[in-house]
Structure P
């Protein structure tokens, strides 16, 4: 008897292990009657905390209005790993636009043209829609915009934001001369995403077409050379510290030793919790040209193998609901991200919220982050070469030539 019990328990453990990191959930707070004939949609996601609860509430609301549709949440530790390596037991998934090139390469996701009504896409922010394209095909429909960096200024030190980078420098030099601050500005120099925005002010690019697999590297250019020389000048004048981490930037800002920082919008909520007296502002223009931070979008992709017409129709209804002004308003309240629904973006909810309005102004000057799979490797190798230039080991001409060569070699190696 004991042996039978032992074997039964062992079998159960093995089955649970094989199931892995994902688990199915027929919407947690709803009941399900097997006798009802419902169209089931399997939603693959990796949401936690407040977002998880808000999504649950919205799905409940959707199902109460669409009693013939059942949303089955399949929760995973890593959606993209599951899409690439798991079984095709999902219909739609929430993921980032930066993953669509890789998922498309594995033929895991579907081109949305003809699958999603054009009028739904037209309701969304055009820039975030474009961020979901790869090789001119729409693979992701955006729900929110994340990771855009912006300028924060310390109201314990200054009262009003600078209207240009020249004015920012003047304010900083005056404060530094009086011994009131250590540096004028700071950003995490280990994260290229926090200083790449300045490249836009010099009209430079990393890739000719950041949303194409056949793009060309654009680093060996005068624009890129001017950009890295600008960064080095800031370091040489001791306007900014170099080789500084996010934690060190936080410390300088919180201790009122610096008036300006460039950081991710994710930090806004964190600084608020710590009682920091600050304001959000756009990164000011350099010679009337604005820096252009990268944006990343999160949204929905569709399984390449989804063919069932009833499911496609049900998915259309779900996306219309979840991408509505009302739904995005609820999601926005639980996470510090920006919506994509144009009706919401143009509403008083955004326009009368000073922080959201300034986020909007910064996003208007931003560009989609390149999504080709080689992007992170190119950014990393760029950062290494820029460090060598900052420390005087190579000159600016050598730096852009090395960056170009490294990037081209990296892309060739990855395509082998």
Structure Q
């Protein structure tokens, strides 16, 4: 277990965020001034295949939450904890009884063995809904209902919902962001009428709250277990990716975050929702604004195919960003792109390859930056504004030369985000 405390002051209030992901569980405590005063993290057992589905045992999530919370609370005065919020992986769902007892494994976000359910949804759901595809939360929900034939008192919950339910002992709450892939309509703020034809509404959360709203006080047995005040509130969380966006501090329309990880993902705050499912573009409500985004198949995996860490570091110091290579690359590992171009036959472009490794490396970075620019231009074409500033997260954010190159290409300020952890955003 990894932990870190920062000598918390005795008279302040503390707010805890728990990030339950796919590979690990992290908890962060912040004070009234948003400073981190404690951290803890543990790894989770890997997903596995069972009866054709990619699953995890939710009990492992709760064990991990218990461990990190115990460790975190040892770093701060427990009596000053005011709230706990949980974020989780979007599209990871399970069945449980009204008292939280599990009725199924968790079908993970990347489980796509739900073809029959997806076809049923396709015939009924509007095209702009986020429920389409074999890996949507709703497709998994219908598969689970069909498989287990549960009583109508059973609930189909997201990962974060079930963990928050353990803290409150109430299993009828969810948040609008996690519920999007189960069919929730964030514009009308309700489960839409078309879902009645799927006969699944009885299994969905009755109370869907905006992130940041209060679910309920911590249940007395849980407060006793963790030696916390019974006044500790459990707050509606969000998805892990949105919690990471919130962590960056973006609050104004036009502020954007680019994640330069294995793939390239962009998110932008707008004042109205935008939907373009053919590009994988959906909108999440965030207070009085909307978070819209898209994800390309380009990213760090392409760079790492050709260069190791030492080469990347050495070549980055030699980049000549004042002189573009003109190679016009479109770096992909394999055929197929989803955003800003939606084309399953879209081919990578990494030719001609110069003899200079430095030029080849710079050409790849330029290609990824141009895809990033075209991504924001695509969002603008769909009705968003072009970014006023772009904050960067992910492994690529630590490369200052690339940041300067991207600033030239995007024509807006580009900065490294100070805070990027989802648990911080949840707190």
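All of the numbers you see were taken from the coordinates with simple rules; none came from a lab. The shown structure was predicted, so the numbers you read here are calculated from the model rather than taken from an experiment. Cβ atoms are built from the backbone, for glycine too; each structure is taken alone.
As an exercise: Rg and Dmax of the Cα atoms in Å, calculated from one structure in P, Q, equals 24.2, 85. Which structure is it? So the calculation was done on P. Once relative contact order in percent (Cα under 8 Å, 6 or more apart) is evaluated on every structure in P, Q, the highest one turns out to be P. Here distance in nm of label points 7 Å out along Cα→Cβ at positions 220 and 372 was derived from just one of the structures P, Q, and that gives 1.5; the source is P.
Between P, Q, which one scores greatest on mean count of other Cβ atoms within 10 Å over residues 236-243?
Greatest value across P, Q: structure Q.
In this comparison of P, Q, the computed figure -13500 for helix-only ellipticity at 222 nm (-39500 (n - 2.57) for each DSSP H run of 4 or more, over all residues; to 500) is attributed to P.
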